[in-house]
Structure P
Amino acid sequence: MDEMKEEMEKILRTLKEKGVDFEEYHHEALDNVLEREEKDLCFNAKICKNLFVTTRKRDRVFLVMVEAHKKADLHRLAQALGTTHLGFAPQELLAERLGQKPGAVGPLGILHDRQGTVEVVFDESLRQASRVAMHPSVNTATVVLPFEQLEGLIRKNGNLVYFMNF
């Protein structure tokens, strides 16, 4: 079993241990979030893009979850978070903090962040989402769960959570 599949299995075990109500689906690889719609793999859930960004000094790291069709304005986000610049984090930092690789970034990687150092920014509109879909560290699987359970899981992990209108 490769490293990412092991990470996925770890995430699924953790969800079960924590009593999270989720659905698991396996499918062909998805290269980007909009392919979900094209291939009808939304599973009656809100789909989002997930961005892993950091400050210039890399002293703060963020996972940003935005509805798929919205634009994430990193300059405006940086200002709202009290920093001057945000840019995409390097692959090494993504692997270190979330145990993930580009193309399969998702909020369940937060479970890998044992120190709660990654700050999470949710699109405000997700508060109304009954179900959200995400990769569990591989782009050949999808987990669907209630948004309120996802938010609770991240807060219980010790990560700071913010909401922003995009």
Structure Q
Amino acid sequence: MNISNNKLLNNDSRQGIFFGINSGILTTVGVIAGISQTTTNPMYVVISVLSLAISDCIGEAYGMYLSKKAEQVQEKGNGPIYSLAGVFLAKFITVLLFLVPLMFYWNLKYFKNLAWPILYSVIVLVLIDNKLAEIRGETKTKYIITHLVLLTIVVVSTKLIGQVLSKYHK
């Protein structure tokens, strides 16, 4: 699908989609990296991810709506609504897809070693980086490198926090 020329995806909805996917990946991988170090019960991961999908999607979608309203104070169009819908749908789907392995294998093995969260994150981030670079006519390298650095910071820091705090909880 050519999202740069699609009539259903205007600039506002496209902005929301890119924001939602990016935010969904980075926040969810952080939650999973931290919580998976503290528990062996998959239900805690499921509850955490579902809670994130609901609360963070609503909060960020409405935050985008307010941000668009504040940015375009004279604009009376539907742009903010399109951005809100883009953020909510893109982030909600992105976040829920982190749970796919648990549908087939009720075990945290692939979450504790972070194989699935990192693999999924890298694939999705590279896909959106490629698409954004294509739309803008820019090189994808700067987007990919930035995302990989941010992903590394999020995973390492939240995993470390999970490991440290789980030692004090025992």
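None of the figures in this text is laboratory data; all of them are computed from the coordinates on show. Computed from a predicted model, the values in this text were never measured in an experiment. Cβ atoms are built from the backbone, for glycine too; each structure is taken alone.
Given a value of 29 for relative contact order in percent (Cα under 8 Å, 6 or more apart), calculated from one of P, Q, which structure does it belong to?
Source structure for this number: P.
Computing distance in nm of label points 7 Å out along Cα→Cβ at positions 33 and 153 for each of P, Q, which one ends up highest?
For this comparison of distance in nm of label points 7 Å out along Cα→Cβ at positions 33 and 153, the top structure is P.
Going by distance in nm of label points 7 Å out along Cα→Cβ at positions 9 and 113, which of structures P, Q comes out largest?
Once distance in nm of label points 7 Å out along Cα→Cβ at positions 9 and 113 is tallied for P, Q, the winner is Q.
Where is mean projected area of the Cα convex hull in nm² largest, in which of P, Q?
Q
Say we calculate distance in nm of label points 7 Å out along Cα→Cβ at positions 25 and 97 for every structure; which of P, Q gives the highest result?
Largest value of distance in nm of label points 7 Å out along Cα→Cβ at positions 25 and 97: P.
Out of P, Q, which has the highest value for FRET efficiency 1/(1 + (r/R0)^6) of positions 65 and 105 (r between Cβ atoms, R0 = 25 Å, to 0.05)?
Biggest value here belongs to P.
One of P, Q was used to compute helix-only ellipticity at 222 nm (-39500 (n - 2.57) for each DSSP H run of 4 or more, over all residues; to 500), and the result was -7500. Which label is that?
P
If distance in nm of label points 7 Å out along Cα→Cβ at positions 89 and 121 is calculated from each of P, Q, which structure is the one that comes out at 2.7?
Details: P: 1.3; Q: 2.7.
Checking each candidate, the match is Q.
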